[in-house]
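Next come the structures, one after another.
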Structure 1
Amino acid sequence: MSRPVLHTPLCDMLGIEYPVILAGMGPVAGGIMGPVATSNLVAAVSNAGGLGVLGGAGSSPEKLREEIQRVRSMTDKPFGVDLLLPSNYMGGAAGGEMPPDPRDLIPQETYAGVRKMVEDLGVEWQQAPTPAPAQRPRTGGMSDAQMEVVIEEQVPVFASGLGSPAQWMDRLKANGTKILSLVGNVKNAKRVADTGVDVVVAQGTEAGGHTGRIATMALVPQAIDAVAPTPVVAAGGIADGRGLAASLALGAIGVWCGTAFLVSDEANQPGLQKERILAATDEDTRVTRLYSGKTMRNITNPLVEAWESSGLQALPMGLQGILVADIVHSARKAGREELLMNAAGQVSGLLTETRPAADILHDMVNGAADILGRRLPATVKAVPGDA
């Protein structure tokens with residue numbers, strides 16, 4: 001059977017066959033197994049004709065370099081790395097100095113409130129081991145050390161999943177790296193476009209993981225109009241050929257997909273988390289600041305519901321992670337894995353089975369090519385009128 005043809009300017013820009021980019025997903029299951037988008041998944045997507053993107057969030061610089069080199073051993077196709085570049089990381093805590101026990105940075109009333117919340121769910125509170133100095137959160141930029149690896153390794157594509165890559169722009173471009181930046185509103189689309197990124201990824205609130213408030217269908221065309229001639233890739237709620245075709249019809253030059261690949265065979269994610277995504281309906285996700293301090297869509301659970309009704313305010317990214325470390329440790333010790341972070345989008349309700357990543361991508365492309373080849377469903381008739 002011949003391969004379908006689905007070609008857009010994104011394919012020429014990135015040197016790929018199909019305009020489908022794997023979201024560079026970091027840890028989405030409570031940090032149990034590290035990033036979801038590791039070398040196995042990245043290479044599978046790139047070899048299938050899309051662009052695989054490593055999830056660098058949560059990886060040490062050494063581990064990230066190892067994964068980059070492993071991808072290169074598994075494919076000769078282009079690939080990327082995704083890192084988070086949040087502003088106000090750690091809230092400027094401790095003036096750049098990390099105390100021996102990072103928990104000392106957490107307000108006591110917040111710590112006590114979270115402990116009570118967890119104990120009310122029948123989970124015994126247990127402190128996680130104090131991290132070794134090399135494993136403690138940094139109070140500077142969240143991904144500064146990892147960015148040095150990206151530049152040293154001359155990665156073909158870099159994606160900023162949060163924040164702006166402006167301070168790294170010149171060094172990335174000197175390497176010939178193509179730069180993508182994810183945004184959740186038009187204001188930030190303009191901001192990153194003005195810095196000179198190659199592609200703006202406009203991500204709707206339907207998306208799993210860190211996400212904004214505006215739906216994909218509304219956001220994408222507004223972002224396209226706002227940042228032209230910078231091209232736009234659509235993200236959020238896209239898991240099959242219909243979503244891909246719709247995104248191209250909106251004027252996007254490709255799609256950025258995460259949830260669809262969360263249930264791929266190659267995704268580095270525990271079986272329980274995959275099963276919960278497959279069992280989810282369209283209403284089983286909720287946006288919460290619980291797990292990272294930023295708005296993040298997850299398969300909901302009793303802990304998320306308790307947090308949202310508690311009145312507790314999330315801490316800045318980094319500090320919230322320190323707080324959550326004890327929650328995760330307590331839940332895992334109690335065997336309550338269902339309380340852990342399980343990032344996924346509203347499109348989870350479309351997913352019914354685990355499959356190889358290549359099959360997911362090819363079905364998406366085939367479906368879109370079929371729709372676009374037919375132009376319109378048989379039930380629709382359209383004849384342009386006079387201008």
Structure 2
Amino acid sequence: MIDSNRPVRVVHVITALTLGGAETALFRLLSNTDRERFESTVIALAGDGVMAPRIAALGVEVLDLGLRRGGFPNPLSIFSLARHLRRLQPDVVQSWMYHADVLATLAVPLARAAKLVWNIRCSEAAIDTSSQHPLKVVSLLALLSGRPDAVVVNSQSGLDYHAACGYTPRRWSLIPNGFDLDEFRVDAQAAASVRNELGLHSAAPLVGLIARWDPLKDHRTFVEAARLLVDKRPDVHFLLAGNGTANSNQTLATWIEERQLGTNMHLLGERDDIARITASLDIASLTSVAEGFPNVVAEAMACGVPCVVTDAGDARWIIGDSGRVVPPRQPAMLAGAWQELLEMGPSEKLELGRRARQRISTFFSIGRATDAYEELYATLAQSE
């Protein structure tokens with residue numbers, strides 16, 4: 001049990017500090033943590049990513065173990081982490097992502113640190129497609145899953161999958177991702193500027209998919225649905241943004257050319273102004289065949305943008321009654337849902353967007369997520 005007169009010391013151990021979902025979630029958490037009640041430090045296995053200076057700019061110490069990104073932790077790194085933990089004397093060690101979970105689980109006993117919390121940020125989808133998260137690591141962690149004092153998950157689908165893999169923690173804690181409603185907001189100026197950038201009329205309907213190029217994101221269904229909608233609504237334009245969605249992607253370019261969508265489809269590639277692009281859309285879409293917690297859906301909803309999503313991961317739960325849900329790999333149903341929303345009257349569209357933003361404010365705000373983490377850390381720190 002800690003001295004109530006000092007802050008709870010929390011050390012976050014994370015695999016890398018590149019621009020990704022877990023890294024962004026950590027940054028948002030640190031940005032909103034009560035500094036008087038919690039003292040934070042970040043230790044990264046590979047800390048040379050773009051998020052490192054952003055976190056440091058918050059006044060949070062960032063330490064780099066200097067490991068090769070994507071490599072499995074070696075025994076020496078366990079002792080290196082343990083030395084840092086002995087110096088920092090944390091009350092809670094929060095690990096983020098699989099390799100950090102392994103390393104922290106082995107280092108915490110050596111450092112005699114108090115409490116250990118794992119953080120699961122993905123579901124079956126990410127595990128099956130990423131070499132960073134091989135199934136053998138998941139199997140190892142299933143064997144170790146009784147050691148942490150709690151396991152945080154950001155999605156129900158992630159919890160269900162890991163439980164099926166044999167995870168048996170002392171405590172599950174479901175804390176959905178939190179979103180900054182000042183960053184992601186209704187922005188009429190963004191709608192005008194993005195259309196101007198694309199050379200479109202200011203009133204051109206715009207449907208977007210913001211997702212990295214990955215088979216599970218199923219860009220092909222998006223393209224096929226776009227063709228079906230353009231047959232009925234030639235005025236509709238489509239936007240793709242995310243790593244791998246630039247014009248240099250020959251597979252994607254071929255799909256678009258084959259369906260004669262060259263004038264209606266706009267490829268932006270990876271961007272650093274996602275909030276602006278998201279706010280410009282009339283409809284935000286998700287075409288994934290598998291997901292955990294799809295951030296892009298919540299971000300669009302926070303911008304007051306109605307969404308049409310596939311029934312993957314926690315998308316149905318996130319969207320509630322503020323959009324439309326269709327089965328994966330069904331281009332005709334996707335196109336039909338787009339058309340339905342586009343043909344709503346102005347007041348109906350505004351009401352749908354209002355409900356979307358209100359749902360994020362009520363259930364998925366960064367304040368709500370931060371409160372949940374702080375309550376967990378305080379409870380663990382005060383327990384014997």
Structure 3
Amino acid sequence: MRPARLELRRVRMDLVSPFRTSFGSQTDRDILLLRWFGADGEEGWGECVALSEPVYSPEFVDGVELVLEDHIWPRLRAAGEITADDIADILEPLRGHPMAKAAIEMAALDAELRANDTDLRRHLGATRDRIPSGVSVGIHPTIDELLAAVGGYVDEGYARIKLKIEPDWDIEPVRAVRELIGPDMALQVDANTAYGREDIDHLCRLDEFDLLLIEQPMAEEDLIGHARLAAASTTPVCLDESIVSARTTADAIELGAAGVINIKPGRVGGYLESRRIHDLCVAADVPVWCGGMLETGIGRAANAMLAALDGFTLPGDISASSRFWARDIVVDPITVVDGHVAVPDAPGLGFELDMDELERVTYRTRLLD
């Protein structure tokens with residue numbers, strides 16, 4: 001394809017309920033969508049997962065829009081005829097900005113695959129047509145409110161519950177949820193970097209609850225701290241924010257800092273780098289699963305196709321669209337049936353946009369050419 005124009009579309013969508021983590025609380029999402037136009041009529045969409053503030057990662061949505069306009073899009077335009085697989089190499093001289101790079105690669109992939117009448121699942125080499133679905137549960141004001149929310153998700157048939165934790169909201173909430181769901185249902189926790197090495201003994205108290213894993217308890221740079229926790233705890237340590245590329249994944253595994261890897265395409269620079277991380281983990285016999293970033297139906301469909309790869313052996317965060325959105329911007333939102341999500345099989349990234357709803361939630365559009 002030869003890149004011709006890029007539409008930058010900002011949309012604002014309200015969450016069905018506040019979602020609180022150790023980073024803060026969200027009641028809505030300010031989302032940047034990208035629309036790729038190729039010179040020969042190719043067209044595709046991408047979604048940026050950056051938050052409004054640089055709290056989860058250094059990137060934030062206004063900054064992503066700036067780097068796309070001033071640096072990323074000019075380089076791709078100057079490159080002439082390219083494929084989506086070329087984008088990472090073309091943008092390699094630009095330091096960082098994986099979420100911006102992932103969003104543009106996603107839009108190019110969608111356009112290229114639609115033009116070739118194929119889909120991301122086949123492009124990645126995935127084979128499964130349904131995947132187990134887990135749900136992420138934020139921090140609640142009280143344990144009773146937490147249990148009410150978890151009980152609802154259990155009734156909806158999710159295969160796994162993930163609880164957000166932070167200091168003073170960990171042992172007792174986890175204990176209460178384990179008692180509610182019983183010993184057999186999969187349960188894991190996510191700390192979003194809220195702890196330090198001084199908390200290792202405290203975190204080891206979670207071992208009694210037979211968790212699938214504890215996700216990213218310490219700072220993203222602290223691989224040694226995670227390795228020490230992994231040596232002290234019987235609960236597998238999973239890395240999230242620390243994993244920004246296949247290279248950092250290899251280092252984490254070699255150091256013993258990660259017994260499980262959470263792959264988020266937007267965080268690692270795109271779906272093609274995600275496949276490389278998956279392949280590396282399969283070779284090292286390290287389980288992987290697909291995390292979520294409160295995506296719309298665009299990102300959810302693509303994540304489901306990625307999670308259809310054989311190495312994704314644990315339930316991911318690909319929950320039903322209704323978990324976060326009263327109305328999604330796609331025609332057929334992701335649903336959960338018997339604890340599983342059907343992997344889309346439509347061309348491209350597997351979604352069809354609801355243009356009326358998309359226009360309703362759009363508050364700004366700019367076209368780069």
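Coordinate-derived values only; no laboratory data. Model, not experiment: these values are computed from the prediction. Cβ atoms are built from the backbone, for glycine too; each structure is taken alone.
Annotations
- Distance in nm of label points 7 Å out along Cα→Cβ at positions 284 and 300 - structure with the largest value, from 1, 2, 3: 3
- Structure (1, 2, 3) behind the derived value 19.7, 60 of Rg and Dmax of the Cα atoms in Å: 3
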